[in-house]
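Below you'll find the structures, each written out as structure tokens.
Every number here is computed from the coordinates shown, using simple stated rules; none is lab data. Owing to the predicted nature of the structure, the values given are computational and were not obtained by experimental measurement. Cβ atoms are built from the backbone, for glycine too; each structure is taken alone.
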Structure P
Amino acid sequence: MCEPSERQPWAEAYQLAVLESDSVKLSSRIETAKSAIALRIDELSELTNLAAFTPELNSINKALQVLRLLAEHATLRKPMVL
């Protein structure tokens, strides 16, 4: 039986990134979450019955979209060095 996505390491790393309030740590959290997601995608790519994992794949897709937005927002917030 498949484990709920909330219990997957990628989901925990994603939550830590979303909840990170320290702008200095945010980039690292985002990269950690993206790496954990990439590992999970690699695991899932080896399976023959992906239909059972559709809800998790949808969650992964949404998480990647949010991480992209967080990264863009973090980049915009960085002070300009003159």
Structure Q
Amino acid sequence: MNAKHPDFAKWDSRIQRYGGIAFILDALSIILLVGVQLSSATMLLITLWLVSILTISFVLGWIRLRGKKTFQDSWKRDHPQRF
């Protein structure tokens, strides 16, 4: 991928990196929610944080899938198969 499509590979790598960071934040938030006894106000803040991070994770996944599909569609348009 890096050799034939360097721009897409660079973009995909960046999106994966952001997704990895969001995943780590998801995991840490869940550990805090489940494993630690905190006040109800703190639990509410952590829950809101978790929902925000999960939303960001979902959006990053959607952006990655959409970007991949867009790239594939443009590739097929520019390089039609011949039978």
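See the values below:
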{"read-out": "Given 7.0 for mean projected area of the Cα convex hull in nm², calculated: source structure among P, Q", "value": "Q"}
{"read-out": "With distance in nm of label points 7 Å out along Cα→Cβ at positions 8 and 56 derived as 0.5, matching label from P, Q", "value": "P"}
{"read-out": "Identity of the structure behind 1.34 (criterion: Cα Rg over 2.2 N^0.38 Å, for residues 24-63 alone, calculated), options P, Q", "value": "P"}
{"read-out": "Distance in nm of label points 7 Å out along Cα→Cβ at positions 32 and 48 derived as 1.2 - corresponding label from P, Q", "value": "Q"}
{"read-out": "Winner on distance in nm of label points 7 Å out along Cα→Cβ at positions 16 and 72 once structures P, Q are ranked, highest first", "value": "P"}
{"read-out": "Structure (P, Q) behind the derived value -24000 of helix-only ellipticity at 222 nm (-39500 (n - 2.57) for each DSSP H run of 4 or more, over all residues; to 500)", "value": "P"}
